[in-house]
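What follows draws every value from the coordinates through simple rules; no lab data is involved. Computed from a prediction, not measured in an experiment: that's the story for all the values here. Cβ atoms are built from the backbone, for glycine too; each structure is taken alone.
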Structure P
Amino acid sequence: MKHTISVLVEDEAGVLTRIAGLFARRGFNIESLAVGPAETVGISRLTMVVGGDEATIEQLTKQLYKLINVLKVQDITQIPSVERELMLVKVSATASNRAEVIELAHIFRARIVDISEETLTVEVVGDPGKMVAIIQMLNKFGIKEIARTGKIALIRESGVNTEYLKSLEAKV
C-alpha cells in the first residue's frame, strides 16, 4: 500500500540527504517527494509517498524521529486531507487534433501554457487521480514529455473526508 508521509524538518543543509539515505539503507523507494518552506521560517515540509505495510511505515517513522533536524513525522494516508499535484504535459497537437486537445484540457480544468506548430504544453493541478485520468486521455495524441511535482498534502482541519462524500454522491 502507498502511504503519504508528512515530515517537518529544520531547514538546514544535509537534512534531505540524511532522510533519503535512511530510506536507501533500508531498501525503500520514495515514489514521490516534494519539499518546500512550511508556515514557520526555518522549517520545511517534506511530503513523501512510499510503499509499505503499516508495520514498515511505523518503523520508518521511528527511524525518521531519530534523525537530527526532524521535528514531526505523520502518516496522513488515512486522515482526511487535501492532496494536490502539479504536472506539465507536452502533447503532440497538429492542426487536425489541436481543438480536441484544447477541449480535453478545459474539461479537466487544465491550462494551455505553451503552444507551437507541433505541440501544446498543458498545466494540470489536482489530486493524483486527476493526473492519471488526463494522462490516459492525452495518450492517444502522443505525449512527448511529462514533468510532475509529486504529491503535496495538508490535513483537513474540518475532518471532512471528501472521498466518503464522493461515494455518497455516487449512490444518489
Structure Q
Amino acid sequence: MFIIKWLVIWSVVAILVLIVLAVAAGQLGFLQGTAPTDLGVRDGKLKPPSMTENSVTSQAALYPDHPQRKYADIAPLRVKGEGPATIAQIKAIVEGMDGAKAVKSEPGYLYAQFTSKLMKYVDDVEFWFDPAANVIHVRSASRVGRGDLGVNRKRIEAVRAALDPAR
C-alpha cells in the first residue's frame, strides 16, 4: 500500500512539474512558432489551408484535393459598402480583440497576429477584399500544433458577428 501511495504522489508531482514547464516555455516564447513568409495574396489566392486541423479559409474550395479542405472551409465575410472601408472596419474590430496586433494594413488587405494569453501561441489571420467576387476572403491559422480546438473558426465568426450585428 505504501508503494502505491508513493507512486501516486510522485505521479502528481511529475504532472505538476510538466505543467509548470509548459507554461514557462510559453511565457518565454518557445511556443510562438515562426512567422510565415508566404502570406499575402498571390494570383487572387490567400495561402492554402494548413495540413492539419488548425486553420480556416474562405478559399478552401480552391483546393479540392487538400486533406483539410472540409475542416478549413468557412464562408467569406460580406462587404459592407466598399471593400477598403470594410477592411478598415475589420481592422478596428480586430484591434479591439484580446491578443491582437495588426501587422500589415492596406486598403484591400489586413494581416494580424493573435497571441494567446497563457501559452503565447500565435495565430496568423488575413483578410483580403476580392473585388471580382465583392467579398472579404479570410484565412486564420495556428503556427504550431496539429489542432486548434476551433479557435480560428470562432475568431472569424466573432469578426463576422461584429461586422454584421443584424445578421
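Of the structures labelled P, Q, which one yields 0.50 when FRET efficiency 1/(1 + (r/R0)^6) of positions 15 and 127 (r between Cβ atoms, R0 = 41 Å, to 0.05) is computed from its coordinates?
Q
Which one of P, Q has FRET efficiency 1/(1 + (r/R0)^6) of positions 39 and 119 (r between Cβ atoms, R0 = 30 Å, to 0.05), as calculated from the coordinates, equal to 0.20?
Working: P: 0.20; Q: 0.85.
Source structure: P.
Looking at structures P, Q, which one was FRET efficiency 1/(1 + (r/R0)^6) of positions 71 and 111 (r between Cβ atoms, R0 = 30 Å, to 0.05) calculated from, given that it came out as 0.25?
It traces back to P.
Please state which of the structures P, Q yields 58, 44, 33 when Cα extents along the principal axes in Å is computed from it.
This value belongs to structure P.
Can you tell which of P, Q yields 1.6 when distance in nm of label points 7 Å out along Cα→Cβ at positions 87 and 103 is derived from it?
Values: P: 2.2; Q: 1.6.
The value was obtained from structure Q.
When you work out distance in nm of label points 7 Å out along Cα→Cβ at positions 47 and 63 for each of the structures P, Q, which one comes out largest? It would help to have the intermediate numbers written out before the result.
Numbers: P: 2.4; Q: 1.0.
Structure P gives the largest value of distance in nm of label points 7 Å out along Cα→Cβ at positions 47 and 63 among P, Q.
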